[in-house]
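We did not get these values from a lab; they are worked out from the coordinates using the rules stated. What you see is a predicted model; the values in this text were computed from it and never measured. Cβ atoms are built from the backbone, for glycine too; each structure is taken alone.
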Structure I
Amino acid sequence: MPGFKKILVITGFVLGAGLIILLISWNPAAEYLIKKELTRLEGKWNGKIRVDNLEVSWLTIRMDNLFLSGNDTLHQPLFTARHLEVAVSPWQIFSGSRIPSVLVLDSAQVHLYQNENGFWNFSRKAAKIAEENPDTTVVSFPKGVRQLEWTLNRMLNGNLPDVSVSRLSLSVKLGADSLVIDSLNLTSGSEKLDFHLSGPVGSLTLAGRLSSDSLLFWYPRPFRLTFPVSPQSPLSLASDTGSFTVSKSDDRHFLLKGRYKKFEIQTSGLADGPVLFDSLAGNSSLVFSEPDPRVTVFTRLKLNQFSIEDSLTYLETDAFPEVTTQVSVPPVESGVVTRSLPATFLGPLNGMSWKGRLGYKLTFSCDFNRIDSLKLSGEVVKDKFSLVSPGVSFGKLDSVFYQPVYDGLEIKREVLIGPANPEFTRFEVIPNFLVRAVLTSEDGSFLFHRGFNEEAMQGALIENIKTRKFRRGASTISMQFVKNVYLNRKKTLARKFQELMITWLLENNRPVSKERMLEIYFNMIEWGPNVYGIGEAAGFYFKKKPSQLTLEESLFLAALIPSPKRFYRRFDGESLKPSLIETMTFVAKKMEAYQHIPDGTAAGLTWNLLKMTGAAKSYLTPQVQDSTLQNPSAEEEEND
């Protein structure tokens, strides 16, 4: 026994000495390991990490004047902070929890931006892809299905740390647009949350409560926030009262719910004025699947009495995701639409009405690893539907009327659509090959479709996603017609909704023939600088009447429609540029394939004989200056 006691004493002494040595050496050893890890991350990140002062006090890490650069530059900051403090408990170490028990952040700034290849400065994988493929232009997608599931579970298990965030500012730059948040302050503890956000104009205060399976936010007083999303388009949000809840039924099923009163959104890209909803409510159900990193989201949004439903599946793959979604508007009476959607959004549709019910379904699917897999389809759902009033005057289309035409957003003048206008050209007088050239170039199925061409829309989406540019539109002549006759030229979501709705009502009730629509279209659209209607166009370019135009001249005029104002850019001196000849020849070959012109006609076209003999010739002299080059902000309105 004495020997055993001696062993116990020696063992106790060794353990005690080891513990003392551990306590003495722990802080410097931890500091050394943290600095080594920061150096490793610096190389992996391909950025720069700098800390002026690093201290470790047992299980608490403090950093002063922290600097982290973006992954594609060593000079521009991604994140800076005057003070960062993180603490964990012994229980968290042994349990493997990645959420700290304490987080303190003071006077921090976050700078996010996207480069010309579409990659964010915080994405390590995107930086690696850009380095290996410098010519790539594919969109980078965030990874996060598993991270989102893990975060929601930990947060709703009562594992939210004690957080103190003071004076955090955020700036986001995306191309020419930028978003700035002046200051964000957040504190949490004892299952309570306080959140205060100050934007450039206005502020928002939220209170919160965390329980074992739910997180609730609400704002106790009305708020208004304005963000400079871009200098030309500030974003303003306001509401009287509101709340937001996140809850879960198990580790893979979560529910998000929000309800707001007097919710207002204002931005130039949405509508001409503030869009105000007396009541706005929504809920989303998130279901995570195994073993694939997949999330399915079922959403229902209620705007006053008007409902929008969506089912979305997002499957995360090694490179880019697979996305499938179906958006639907359940069939409703017209009164539900006009009472629920704000007048600033409906515009001229405020007076529309119908009998029965009308709804819509839109389906989209795409494996972004194979952009050509994209599928897009839409379906109008009718239940005993009949139109009472479209809200705009369809009756004027079968009469003589004055049509306002625009230069940018301003009304340039009015064009008389009728025989009293000496430049008005009746449809039967317009050469058939001119009509066919325009239809082939702009909308080959115009005479047969009901306002929309899904195949063209799908093709345009595929090309625009591949190039990450808006290179191809999918507006039919019907849509162009509606935009020109009934709407202004402001490019807003509300105007696009009005355009789509009026186009469908027009084409599915057909108050006038397709030929009459083409007659109005040819006599009102812009063909050049202050040149409106085919009568003016034939004289401006060729000193002719429309009935005298040749096939080559008709192909030329058809090629101008997408961008007519700066037609002279298609010339080298007085000679046609090869790119324009290629475009016109392509259209001629399509007309030949559709038997609109005799076989062999395209090969015999004589482009060298196509000369400007009208007033357009003066635009081709070296003295003509392009004012839009001197004024980059000048905007050309196109016949889109």
Structure II
Amino acid sequence: MEPESAWQLQRDPDGLAWLLLDKPGASTNVLSKDVLHGLDTQLAALERDPPRGLVLRSTKPNGFVAGADIKEFRELDSVENAFELVRSGQRVLDRLEALPCPTVAALHGFALGGGLELALACRYRVAIGDERLALGLPEVQLGIHPGFGGTVRSVRLLGARAALDLMLTGRTIRADRALQLGLVDRLVANEAELIETARGLVQEPPAPQCPPLTERALSWPLLRRFVRSSVLKPVRARAEPKHYPAPFAIVDLWARYGARGAAAYEAEAHSIAQLFQTETSRNLVRVFLLQDRLKALGNQAAAATLQHVHVVGAGVMGGDIAAWCAARGFEVTLQDRSEEQLRPALERARALFERRLRDPARVAAAVDRLRGDVPGAGTNSADVVIEAIFENLEAKCSLYATLEPDLKPTALLATNTSSIVLESLSASLQRPGRLLGLHFFNPVAQMPLVEVVHTPDTEPQMLELALAFTRRIDKLPLPCRSSPGFLVNRVLVPYLLEAMHAASAGLPLALIDQAAVDFGMPVGPVELADVVGLDVCRHVGRIVAEALGRRPPDLADLEARVAAGKLGRKSGEGFYVWADGKAVKPPPGSQIPPPDLTDRLILALLNECVACLREGLVADADLVDAGVIFGAGFAPFRGGPLHYARQRGIEATVARLQELAARYGPRFEPDPGWERLA
């Protein structure tokens, strides 16, 4: 039986053809092999009987095309297979571009990756310019680059600087910026205008978009080699070629071919085929699928009726949680003991809105949604109440005693505690099963993960609501069993403590950080401690170490800094002095990290991950990996800590832990869970 086609071709009395995309059985359109094959079949028919013009549209309400089918990437078991897949896709889009009539991509929602490449193969692009519009070429985040002609057509349309920036950063472009760049020819307000404007473009086609001569000149052979070095400078500052080869491949393709001629397309296909086979790409695809799994854990429909969030505690975490919820459309009341204590949080919130929302009307609406509430009047009308006061069991329990009588029966009560187990916090509640942990990470606006902490006694509907709420605010929920430090802080404690061990032995702090960064971590453990806050690190470290019966290293230096108010980035000084949001580190000089330092740091973290898996803090090894990647920033190109251990070899990893234990002591003794993992 012939599979149902994703494409429907309609012809109207004016001689226009409308090619409508609706991939069967999928909530989102992707350019899978069958979708590309179906497009090829339709284009063959249009070549035989050319219309006056052609409009491509998606009939799915969420957007145009999200990109290629990522799951098919895993089937590419050789460079040859990958090359042929890419070349076949290129040929389909070449066929679209070569049609002897005007072509328009009518866009709404998103057009990403291969979806934008499909739109680039059309002569014109028109889009609904609302806040949902997101256009981009994010392939670099999967360790590859555009492969269906995007490295060529984007440069031809936008010029080298704008196109390279689009591909190298992987960022999405919003409506006004897309029009300014020339990525779209027209912006419209709604679907009816989209159809009429697309019709007008094919009936009276204007001259196609073209970058100015100054931009086109950058791709001339004599200039490319000079421009290449300036383009590569910021790339090298963000990525190492051995860890992330894709951005360097993007620059090389442009520098060699200048987005000109058939050779540029073939070189693109050869390049991406090679990248598909790298460990980096395979691991980044794995991370993408882990992210999809976390997204699927929260059914947003379960949180559809939630409108009002009440946050208690206007410190850095509480204030930023409140601001994030307001930015995501919730009515938010923020409670603290005085207007003076609320003011910094409200000022930070406005800065967040201006940075994220940009449009003055949207900023003003978000500001209106966030209100200071010293008496806590918002408690009795809130759908979600989040406690974010300081880490003290008695203070939190005392607060719950005042909050609980005012809560709606259906309201979710959550704590942002970073270390205290729920069983202790909920013991005095009338309904202990309604309390959950919603553990956000600092900085709230940047860190995607929220640990949704629960106990065996947690009410199932509250857990479902907490997961759904987390997705409503566009975060990734990780269901996690209540335990000291939960998952992320639990695995970070031995990592950070090992850095303190190394510092106590006289190693420079910047050198310790460098060892972790060379491995691929976004920042080193010392800088991370400053970002988290030295007071928080000390407190969480004590709780986890005591609960697990472990002896911490000599923390006299840490204690002295905390006592002096040197708490890290938030106070301007911790282990490092901070200026303009960045750590000022002394130059490393000629000293290099000891050869075992990286293993000491990373294997301490891996060993704790295995312990967490053995104890069942999360459901399986993939969720451990997801939590530590999205919550702690573990090097994404390595695919997660437990995945990295498997790639390294379980036996070899255990043997290395045993070597370190013989040299440095029992803190490196392999956890019993390694046997099960093997």
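If distance in nm of label points 7 Å out along Cα→Cβ at positions 526 and 614 comes out at 3.2 when worked out from the coordinates, which of I, II was used? It would help to have the intermediate numbers written out before the result.
Working: I: 1.7; II: 3.2.
Answer for the origin of the read-out: II.
Could you figure out which one of I, II the value 180 for volume of the Cα convex hull per residue in Å³ was computed from?
Working: I: 207; II: 180.
This value belongs to structure II.
When helix-only ellipticity at 222 nm (-39500 (n - 2.57) for each DSSP H run of 4 or more, over all residues; to 500) is calculated, the result is -9000; to which of the structures I, II does this value belong? Display every interim value, and only then the final one.
Details: I: -9000; II: -15500.
Derived from the structure labelled I.
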